[in-house]
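See the structures that follow.
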Structure 1
Amino acid sequence: MKTDRFERAIKFIDEQNSMDPHKDDVQGEAVPKELLYSNRMSQKLRQFEPNASEALQIATHAQHICRWKIPRNAYPMNRVGYLKWRETLKKMHADITAEILKTLGYDQEFMDRVSFLITKKLIKKDDESQVIEDVICLVFLEYYFEDFASKHEDIKIIDILRKTWRKMSQKGHEAALKLNYSQKVRELINKAIV
C-alpha cells in the first residue's frame with residue numbers, strides 16, 4: 001500500500017529530475033531526460049517485481065536523480081575516469097535522495113537502505129540490489145539499446161551485451177528475451193549470449 005509520504009518522496013524526486021536541461025523526444029514532446037528515465041525505471045520495476053518494497057521503489061525511481069549535475073567530461077575520458085565518475089554519481093544520487101527522505105521524516109535505517117540500493121552494493125548477493133540491476137539492464141535494452149547499437153561496431157555491441165548479461169539474474173535474462181528488438185539487435189543478442 002502506497003502511503004502519502006511515499007507519494008511525496010516520488011513527487012520530490014520528479015521535481016528534481018524535471019529540472020534536467022537535457023530533453024528526450026517522446027512522441028513529439030520534449031521531456032526532461034532523467035524524469036523520463038526515472039518513470040521508465042519505476043514502470044519496469046512494477047512489471048518485473050510487482051511486490052517491491054517501499055525502499056526498493058524509491059531507490060529505483062531515484063537511480064539517476066540530478067545526474068546531469070556531474071557531466072561525464074568532468075573526469076578523464078578513460079576507463080579510470082569513467083569508474084570515478086560512476087562512483088561519484090552514485091554517492092550524489094544517494095545523498096540527494098537521503099535529504100529528500102529526511103525532510104519527509106523517514107528514519108535513518110530506511111534512508112541507509114535506500115542509499116545502499118542506489119549504490120547497488122552486493123549485486124548477486126542482495127536480492128533487492130540484484131532487482132535494481134536487472135531493471136537498469138531491462139530499461140537500457142528496451143529504450144536505449146537500439147540507438148546505442150546503431151552508433152557502434154558489432155564487436156563492441158556484443159561485448160557490451162555480454163557484460164550486461166553477466167550482471168543480470170536468470171529472471172532478468174528471461175524478461176530481456178521477451179522484449180521487442182529489431183532483427184539486427186536480436187541477432188547481436190543471440191551471438192552475445194551463446
Structure 2
Amino acid sequence: MDTQLILNKQLLIEDALASAINYSEYSLQMTHFFENKSTSGPDQSESLIEYTALNFQRMKRLDKTLKITEQQIEELEKLNQEVTWLVLTEAWCGDAAQVLPVLNKMAEATSNISLKLVYRDEHPGLMDAFLTNGARSIPKMIALNENRQVLYSWGPRPSEASKMVNDFKAKNGILTPQFKQDLQIWYNKNKGQGVINDQLQLLSKL
C-alpha cells in the first residue's frame with residue numbers, strides 16, 4: 001500500500017479516536033434518541049427514528065441477557081497485547097444494535113480490549129477507508145494495536161449472517177422486508193455467538 005495512503009488512514013484513525021465514546025456513553029445517547037424521538041446523523045426521517053427506537057429496546061435486552069462463557073473468557077485472556085476496537089456505527093442501524101452489546105460484553109470480560117465508538121456520518125473519510133464490497137456498511141470495526149496500527153477490520157455482521165445476506169442478494173437482487181425480519185430472528189436465536197466466535201477466531205491469529 002502507498003505510504004501516503006497509510007499515513008492518511010492513520011490520521012483518520014487518530015481523529016476518530018480523539019472524539020470516540022465508550023459503550024456507556026453510547027447507551028446514554030441511545031436513551032436520549034429514544035426519549036426525544038430522534039436519531040443520530042443528519043437524516044431525521046420517521047423511518048430511521050422508528051428503527052432507532054427498536055434498536056434501543058434490542059440493545060437493552062441484550063445488555064441484560066447476553067452471557068459470555070468461562071471458556072470464551074479464557075480465550076480472551078490468551079490475548080497477549082492490548083487491542084482497541086474502533087467501531088463506526090449509527091443509532092438507526094439494525095446490525096449495530098445486535099453487534100455492539102456483544103462487543104461490549106467481550107471488552108468488559110478482559111482488560112486487554114477497549115471498545116470505542118464513533119458515528120459513521122461524522123467520519124466519512126474513515127468510513128471510505130474501510131468499505132465493505134464498496135459500500136459504507138456498518139457496524140464496521142477496526143481493530144488496532146497499542147501503536148494504533150490496524151490489526152484487522154470486521155463487519156458489518158457475523159460471518160454466518162453475512163453469508164445469509166450475500167446468498168439472498170445473489171438470488172433476489174435486494175434484501176426484502178421479510179428477509180430483514182428473518183435476519184433479526186436469526187440474531188435473536190444466535191444470542192451473540194456469531195459475533196463472539198468471529199472475534200475469537202480473529203484474535204487468536206494475532
Structure 3
Amino acid sequence: MDKSVDFYFDFVSPAAYLAWTQLPALCAETGAALNYQPMLLGGVFQATGNRPPISVPLKGSYLFEDLGRFARRYGAAFRLNPHFPVNTVTLMRVASGLKMRADPRLDAYVTAMFQAIWVNARDMADPATVAEALATAGLNAAELMALAAEPQVKDRLRADNEAAVARGVFGAPTMFVGENMYWGQDRLDFVREALGA
C-alpha cells in the first residue's frame with residue numbers, strides 16, 4: 001500500500017505553516033506522498049464549536065511565543081503577521097480549485113501563499129499584494145483569481161470543509177496517515193512514526 005499524508009490546512013494558521021515547512025522533507029524521507037487538503041479554518045471552527053487560540057488572550061500571546069520556539073527548532077523563517085488574522089477565503093478557494101483540477105501549480109501556489117503570510121508578513125487581504133506575490137512566484141494572478149470566483153470552486157471548498165469535519169478535523173494543521181489523525185504541528189514525530197520511518 002502506498003504511504004501518504006493528508007494535510008488539512010488553511011494559510012491563516014501559523015501552525016499549519018510550520019507543519020508545511022517540515023512535511024515535504026518528511027514525506028520525501030519516508031517515501032510518502034503529501035496530499036494537500038485545503039479547508040477554511042473559520043468554517044471548521046464554526047461547524048465544530050472550536051475557536052481560534054488568539055481569542056483567548058493569555059493563550060494567544062503564549063501561542064505565538066511557542067510557535068517562535070518551534071520555528072527556531074525547525075530552522076524555518078517565521079514572522080508574526082501584523083495583518084493577522086488574514087481573511088483567506090479567496091486564497092483557499094484558489095487552493096481548492098487547483099487541487100480539484102489536479103493542477104501541477106498547487107505546490108508552487110501553497111509555497112507562495114505561506115511565504116507571503118508567514119515569512120514576508122504581507123497583507124494578503126489586499127488584491128494588489130496578492131497579485132504581486134503570485135507574480136513573484138511565476139503564477140498568473142488574473143487566472144487564479146478568476147478560478148476562485150468560479151461557482152464550482154466555491155462549492156468545492158464548502159464540500160472540502162464538510163468532508164474535513166466529517167473525518168474528525170477540528171483545527172489546523174491536521175494530518176492523517178491512513179485513518180490515524182494527528183492534530184498540530186508539534187505532532188510531526190507521530191506522523192513520522194506512522195509512516196514507518
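One of 1, 2, 3 was used to compute mean projected area of the Cα convex hull in nm², for residues 62-101 alone, and the answer was 4.1. Which one was it? That value comes from structure 3. Computing relative contact order in percent (Cα under 8 Å, 6 or more apart) gives 34 for which of 1, 2, 3? Attributed to the structure labelled 3. When distance in nm of label points 7 Å out along Cα→Cβ at positions 38 and 166 is worked out for each of 1, 2, 3, structure 2 gives the greatest result. Highest-scoring entry among 1, 2, 3, by distance in nm of label points 7 Å out along Cα→Cβ at positions 6 and 54, is 2.
No lab work stands behind these numbers, since they all come straight from the coordinates. No experiment lies behind these values; they were computed from the predicted model shown. Cβ atoms are built from the backbone, for glycine too; each structure is taken alone.
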